[in-house]
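Structures follow.
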Structure P
Amino acid sequence: MINFIPKVYAQVTIKPGITPPSLSDVLGFVIKGFFILAGLAAILYLLLGAFEWITSGGSKENVEKARNKIQAAVLGLIIIFVVLSLVVLVENIFNVGLGVSKEIRVPTLVITGVSGQ
């Protein structure tokens, strides 16, 4: 019988099981997720204000309410941008990981001088 497909042997070892994420990974994920949710909330609030403006029907009271929502949403987006910029600036100046642009470094206890027995 003719074999057209040669056998291939893998040279890697597969480690069974799933490794849990470290505390710094979880904290970084939560911090980044917070900023993403805050930005999405501000954009949705902006769109809600724009929709209210469109459907105001020319009523000065409704237009003013919609304008206030739009202004609040834009202010929220500006605040989120400024806070992110400041966090990245602090991370780079002080070489500290706060979870935005650098990984959080969680202090660990290292015991030295103990034999492996």
Structure Q
Amino acid sequence: MKRQKKKKEDTPRRTQHLDARVTQEEFDLVKRRAEECGMTVSRYTRKCTLGHQPKYHLTDREIEAYDNIADARGDIVHFFNVFNDKSAEERQSYFKNATFMRSWILLLTQLAADLEGILNKRKE
């Protein structure tokens, strides 16, 4: 879902100017962080100065990784649900080793919870 941009008439005209002296290293850092957030240096500096914490924008590679994690989590949950619907005897027949099956289910449960945590943290 795309966010609608505010119309120019909704945004108050900025007529005042702030000036701060920084070192080249500080300027480069601010510029890099602004780019990582998809903002101009001016907008990034204004947001930070007013107490906001601009959000980092994901790269295409990070978005792809995030999508893969979401897909993997969905597959694990689906697989886990299939086994949940089976009787203990049916589940044991799949693995033929109750100890392995218990540890496998515990690991999958923890992995699904970890993936859920990652996905929820990224949504914040």
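No value in this document is a laboratory result; all are computed from the given coordinates. Predicted, not measured: the structure shown is a model, and the values here were computed from it. Cβ atoms are built from the backbone, for glycine too; each structure is taken alone.
When relative contact order in percent (Cα under 8 Å, 6 or more apart) is computed for each of P, Q, the one that comes out at 29 is P. Sorting P, Q by distance in nm of label points 7 Å out along Cα→Cβ at positions 42 and 66 from high to low puts Q first, with the largest value. For mean count of other Cβ atoms within 10 Å over residues 18-25, the highest value in the series P, Q is held by structure P. A value of 169 for volume of the Cα convex hull per residue in Å³, calculated from one of P, Q, originates in structure Q.
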